[in-house]
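Take a look at these structures.
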Structure 1
Amino acid sequence: MHESSLEFLRCVNCGAKLELDVFESQREIEEGFIHCKKCKLQFPIIQKVPILWNDFSKYLSSRVLLGGKLYKLTHSNKLKDFVKKSLKTKDNDRSNLEEKWARVYQNSKTSKFYSTIKKNLDSLPSSKFVLEHGCSIGIIDSHLANSSEFVFGIDRSFSAIQVAKKQFKDNLDYFVADSPSPVFGKLKFDLVLALNVLEIIEPEILLNTVSKQISKGYFVISDPYDFDRGANSVKNPVDASSLRLNLNNLGFKISNSTKKPSFIPWNLKINSRTTLNYKVDLVIAQKY
């Protein structure tokens, strides 16, 4: 984590400003705590990755294997004790699944989808503040950091953010966080992205969250509308038409080039024998 990022972060529980307790630091903070004096919450920084979850025990309850990994990765006794005490309960473990998808995205970086998104982003004005929801391993954020002043990415997966953090840029930072949580308080962004995440975040919640993060600026959203996730499916899925209608109702104007649904190839290499082929819809919307 960059120490300069602290200026923009807020407590996800009470919205107060945060403070740092640094244990290891080189070019950036390797290990330590971000803490809130107001509500006494502590957020660990492990392997350069801040985990901004209002209930760390709950985060680890569905990632027990990750909890063991984090315990081994930490060096300070204070941080080891924090991780150990947070490992209390066990739900369905997502650790291996999140590691798997981090590898899948690494193996799929050359998909035409990413070059198409980058080309569309390059046509937009440069931005001061950029945020990507569900940034995964940071393919798009790393590109945007070349033309933007500050770029932030958030994702639920520690494994994905750990990969993203391997590429250092002093104006680019990543956080493990839940998209609806107020990680950046009332900070307004010039550009917000949410690429292919509507099946894991309730669309209405995500759209309302993003709308509050933009007063004047762009929202770039894409999705293949693959909502069949069994028990984990979102309750209120959208399609190409209702997504655009919802954005209009929130005060966004859809760009002429994305008023009609698109079918951008997004090929994910699951393994040497399996490829998942999506056709993704892209929407570029703007608030004035």
Structure 2
Amino acid sequence: MKRRTFHGEAAGRVDAAVARGLSVAEVEATKLVEAGAVYVGGRRVRDAGTRVEVGATITVVLEEGGRAVTEQAAPAPPLTILYEDAHVIAVDKPAGVTAQPTPGRSGDSLVDLVSARLGREAGLVHRLDKETSGVTIFGKHEKATTRLAAAFREGRAKKQYLALTSPGLPTDGRIALPLSKDPARPGRWRASAQANGVPAETEYTRLADGPVCLVALFPRTGRTHQLRAHLAALGHPIVGDRLYGGPEGPRCLLHAWKLDVDGLELVAPVPPDLVQALASAFPGQAVVPR
């Protein structure tokens, strides 16, 4: 698979912009858009008449021969609604679903699914990694989205995660290691006091210890891969987290369990794969959090 990324030369229809960017006929460009191979600003567009502005970033996903990727998308998983009112909607994100559209993805992102339910664009204010499950909240209109974004930015959104890690983690602690991109491992972040990174802070409490550890995590900042990198820096990477050297597992067993935003308390039930992993590691013991 390959991609072509370019910037719109003029304001107008997206199919016209694609035709100019790829030097193809507009009828071919229209087919690319309708096939779902075109993204504007990272968001998939399927309406050839969608307006783009000058300088918009346009990506077209192509096969090696230059044809659009048109494979059937995986069926969208059903949405599990945790809470909804006139202003916000909170859902339980399944593992394996991207938070937002990415070029070349298969299937629908969580933003797509929630937007389809609302009939308008959902306001994404925080993101979970693809393999991470759990609570995700969206604004249903601009004012609500702005308010939610401020709550996350100002630290009023209190988050609690669950994870399985390698055994022997201390009973509790605080990790305050800055994060920076790992130059030796693309896509990975390193937690190190020596690197010139961004501040990051995580508190944790061990809930059970045996063949693996069950740990509750309380991120005080919201950095990319923060929990994964911090636990790896302690020598206790998350089970299933191949990027950070975790023990074998069905996926990166990290779950966004609870979220409290300005008094709204949300809980996403512990997912079946994590329940099964706990049952296997602690047979006969009641260690699944409620």
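What follows draws every value from the coordinates through simple rules; no lab data is involved. If you're wondering where the values come from, they're calculated on a predicted model, not measured in any experiment. Cβ atoms are built from the backbone, for glycine too; each structure is taken alone.
Among the shown structures 1, 2, from which was the value 129 of volume of the Cα convex hull per residue in Å³ calculated?
Considering all the candidates, the number was obtained from 1.
Compute FRET efficiency 1/(1 + (r/R0)^6) of positions 84 and 204 (r between Cβ atoms, R0 = 41 Å, to 0.05) for each of 1, 2 and report the one that scores greatest.
Result for FRET efficiency 1/(1 + (r/R0)^6) of positions 84 and 204 (r between Cβ atoms, R0 = 41 Å, to 0.05) over 1, 2: largest is 2.
For which of 1, 2 does Rg/Rh (Cα atoms, Kirkwood Rh), for residues 140-211 alone, calculated from the coordinates, equal 0.94?
It was calculated from structure 1.
While we're looking at this one, here's another question. For which of the structures 1, 2 does the calculation of distance in nm of label points 7 Å out along Cα→Cβ at positions 28 and 236 return 3.5?
This value belongs to structure 1.
Here distance in nm of label points 7 Å out along Cα→Cβ at positions 156 and 188 was calculated and came to 3.9; which of the structures 1, 2 was it taken from?
Going through each structure in turn, the value belongs to 2.
For percent of Cα pairs over 17 Å apart, for residues 20-123 alone, which structure out of 1, 2 has the highest calculated value?
For this comparison of percent of Cα pairs over 17 Å apart, for residues 20-123 alone, the top structure is 1.
Which one of 1, 2 has helix-only ellipticity at 222 nm (-39500 (n - 2.57) for each DSSP H run of 4 or more, over all residues; to 500), as calculated from the coordinates, equal to -5500?
2
Sticking with this structure for a sec: Quick check: 0.70 is what I get for FRET efficiency 1/(1 + (r/R0)^6) of positions 148 and 268 (r between Cβ atoms, R0 = 30 Å, to 0.05), calculated from one of 1, 2. Which structure matches?
Of the options listed, only 1 reproduces it.
Work out which structure the value 16.1, 48 belongs to, where Rg and Dmax of the Cα atoms in Å, for residues 116-251 alone was derived from one of 1, 2.
The correct label is 2.
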